[in-house]
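Okay, got some structures for you below.
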Structure P
Amino acid sequence: MSSIQTHVTTGAHESAISAGASELLANVEALLGGERDWLANLANVAALLPAHLQDINWAGFYLWRQGELVLGPFQGRPACVRIAEGRGVCGQAAVRRTTVVVKDVHEFPGHIACDSRSRSEIVVPLLNDATLLGVLDIDSPSLARFDDADRVLLETVAHHVVRATDWPDFIGKD
């Protein structure tokens with residue numbers, strides 16, 4: 001059985017989200033409410049995720065700029081600054097424009113090991129219609145940490161971030 005799953009991101013998924021995730025979504029909406037600045041919104045959401053998601057060691061954003069992913073706001077150990085198109089889990093999620101869930105990063109061809117403690121990963125593309133703005137990347141030190149409920153929740157978080165943010169011209173450009 002493959003340790004890699006991909007899913008199409010379709011937008012709002014609130015109906016499929018468990019009650020346990022509602023606090024995270026309420027906090028995301030509260031943080032984003034009335035604030036449109038991209039840097040402030042990404043920084044606050046990156047800081048909020050570790051407070052609500054257990055067993056993660058990195059959470060943050062990479063932004064699509066001039067044909068590559070560039071490190072944005074995050075929580076965790078220092079990370080790779082630039083990721084080429086198609087490289088690693090983040091690069092594959094960007095190219096595929098779908099969420100990628102990896103149960104064991106050591107089985108993912110071309111995995112980029114920014115933090116040697118990471119064992120599983122989920123990457124959700126930030127899409128404004130068909131335009132790639134970046135990705136939301138979350139790592140865990142545990143194998144198979146992320147499931148379909150996490151995918152739905154994080155796709156919803158990403159959807160809220162995209163819709164609540166004014167994106168500068170240099171993000172989402174090749």
Structure Q
Amino acid sequence: MAETEVADPAQQVPTFDSAHPAIVAMRQALVYLAALALAMLILVTVIDVAGRYLINTPLPGAFESVRALMALVTFSALPLVCARNEHLRAGILDHLVSARMNRLREPAVQLISVAVLVVIGWRLVQEALNKMRTGELLSAIYLPLWLPIGFMALMSVAAVIATTTLLWLTLRQAMHHEGTA
């Protein structure tokens with residue numbers, strides 16, 4: 001059976017693919033932002049490596065640029081992955097567990113994910129506020145450190161919203177299935 005096929009429609013995992021224009025625009029903006037950051041990350045890395053090996057001069061600020069761009073790529077994609085429920089899954093034990101337990105597992109995992117994302121977001125907000133207060137910079141590129149950390153916090157909040165929405169959809173689907181079973 002293909003990875004996208006599901007034998008029992010009741011076991012399908014819901015996704016949050018809203019067609020609302022504002023959500024579509026935000027989703028597209030995050031996709032383009034992640035793609036642009038990834039392209040810049042590749043460009044900085046190629047220039048830095050070429051400079052190191054061809055003319056023995058690394059690109060100034062490459063290390064800090066790569067750090068900021070990695071955060072941008074990772075956290076731009078986080079709400080997208082959460083909204084589409086495309087986290088890595090290993091279903092190697094699914095056949096050993098009853099269908100009911102498999103249906104209960106999904107909301108439990110989503111609830112844990114929401115809790116973890118809330119903690120991550122909360123810590124990132126605290127760190128961004130601390131960096132804003134101290135005025136710390138990524139020195140080689142003169143970027144206030146609170147900006148990438150604040151972006152990461154904002155994307156964590158978006159991921160919390162997406163995962164909470166999925167949790168609600170999953171619970172609604174489970175209740176509907178229990179009512180028809």
Structure R
Amino acid sequence: MSKKDPKSRSIAGMDDALPEPRPNVPIRAKDEELRGWTRGRRFEGREVLLSRLGGAQQVHVNLAILPAGKQSCPFHFHLREEEHFYVLSGRCILRSGDERHEFGEGDYVCFPAGTGVAHCFENPFEDDCSMLTIGPRDPHEIAVYPDSGKAMLRALDAVVRWPQSTLDYWDGEDVDGPVGDGPDR
């Protein structure tokens with residue numbers, strides 16, 4: 001497996017070309033190009049990668065637009081990354097665990113890492129919903145997608161079926177073979 005650029009968003013099938021950073025100067029989001037993506041008829045979004053434009057290394061801040069009639073991403077939760085969302089304009093439905101909440105201008109939600117509470121945003125309304133998305137970009141993140149039965153392992157640049165039957169720690173090991181008789185010897 002080839003190692004991809006750590007700034008790559010290719011696992012999700014998003015465009016890998018990223019804007020050149022411009023640190024230490026104001027970024028006027030309204031003047032920046034909205035980068036759009038789509039997957040089928042259901043999933044779509046547009047965004048300005050504010051933190052990338054600013055040269056951020058620790059925290060990622062994006063201006064995200066969820067078009068009318070679309071879903072933001074597959075329903076998921078994070079094991080290592082905390083996410084924050086703040087609605088600037090419009091409204092959508094926040095799917096959080098087993099509940100759905102109307103989420104509109106001035107509303108905020110945080111999904112702390114490791115809680116196991118899956119989330120996504122759905123926009124059944126006539127107008128787009130604009131929000132800030134804020135959080136880290138952990139190179140070792142694991143995200144779980146309970147609706148579709150998969151997990152994203154960022155460090156391995158892989159998406160795998162989940163849950164799967166659990167293996168014993170020693171499964172596949174030659175526990176009775178001689179020492180020094182592994183595959184590299």
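Worth a mention:
- Each of structures P, Q, R was scored by distance in nm of label points 7 Å out along Cα→Cβ at positions 86 and 110; the highest score is held by Q.
- Structures P, Q, R were shown, and helix-only ellipticity at 222 nm (-39500 (n - 2.57) for each DSSP H run of 4 or more, over all residues; to 500) at -25500 was computed from Q.
- Here Rg/Rh (Cα atoms, Kirkwood Rh) is compared for structures P, Q, R. The highest value is that of Q.
- When mean count of other Cβ atoms within 10 Å over residues 78-85 is computed across structures P, Q, R, the figure 20.5 traces back to Q.
Readers should treat all values here as calculations from the given coordinates under stated rules, not as data from a laboratory. No experiment lies behind these values; they were computed from the predicted model shown. Cβ atoms are built from the backbone, for glycine too; each structure is taken alone.
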